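A.B. asks: Below you'll find a set of structures to go through.
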Structure P
Amino acid sequence: MIARIWHGVVPVEKADAYLYLMRNIALADYKGISGNRGAFALHRIDGSVVHFIMLSLWESANAVKGFAGEDVEVAKYYDFDRYFLIEIEPHVDHYRVYEAS
């Protein structure tokens with residue numbers, strides 16, 4: 001299994017609206033892709049900004065490609081992201097996920 005981790009930062013005054021969109025549009029998009037094994041929105045308030053982590057789990061590298069496209073290292077953004085995000089981070093991180101043996 002592969003974990004895909006995206007990070008973004010939003011001004012605190014826009015955080016509730018952004019969380020709503022991420023929960024109702026982005027997570028639904030992730031979960032609608034064949035090979036998705038779970039998707040979660042995490043957020044943490046840090047003074048005047050809120051950090052968002054989108055954590056998605058995928059059964060294979062091909063499943064990640066089904067969501068992200070051929071270059072899986074490039075972050076995928078939605079039309080609304082530019083209104084909310086302080087910075088557009090170009091890349092995401094991937095980790096292999098291991099369960100107890």
Structure Q
Amino acid sequence: MKVFKHDEDFDATGTSLSGYIQANYKQLVEVLGEPTWDEGSDDDKVQVEWICEFDEDIFTIYDWKTYDREYTINELNKFNIGSKVIADDFIEMLEAKIKETLN
């Protein structure tokens with residue numbers, strides 16, 4: 001799995017909701033590093049977003065419509081997964097990595 005930095009070349013356009021990950025911000029940072037986008041979107045619907053490549057497909061992990069960065073970072077425990085493909089394998093891999101960090 002590769003997690004893109006905000007200044008790297010990637011194309012995440014066209015991804016849409018494909019599932020969810022039960023995790024909080026701290027767990028995601030521990031597994032994925034800092035978010036690809038760490039500033040709120042122009043419409044404020046997304047506060048943080050990671051863009052990843054897994055098995056040659058692009059996935060996004062993001063909060064949705066919390067409208068509150070502090071809530072996202074300190075309280076949110078369910079993030080959206082976006083992709084152009086079925087995200088089950090990606091979600092399973094991510095859940096396993098998060099579980100490893102808890103042990």
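Derivation of every value follows stated rules applied to the coordinates shown; laboratory data play no part. These numbers were taken from a predicted model, which means no experiment stands behind them. Cβ atoms are built from the backbone, for glycine too; each structure is taken alone.
A.B. asks: Can you tell which of P, Q yields -5500 when helix-only ellipticity at 222 nm (-39500 (n - 2.57) for each DSSP H run of 4 or more, over all residues; to 500) is derived from it? Walk me through the numbers on the way to the answer.
C.D. replies: Details: P: -5500; Q: -8000.
Corresponding structure: P.
A.B. asks: Output the label of whichever structure in P, Q has the greatest value of relative contact order in percent (Cα under 8 Å, 6 or more apart).
C.D. replies: When relative contact order in percent (Cα under 8 Å, 6 or more apart) is computed for each of P, Q, structure P gives the biggest number.
A.B. asks: Given 1.7 as the derived value for distance in nm of label points 7 Å out along Cα→Cβ at positions 23 and 47, which of the supplied structures P, Q does it correspond to?
C.D. replies: On the way: P: 2.7; Q: 1.7.
This value belongs to structure Q.
A.B. asks: Identify the structure, out of P, Q, from whose coordinates mean projected area of the Cα convex hull in nm² was calculated to give 6.1.
C.D. replies: Label of the source structure: Q.
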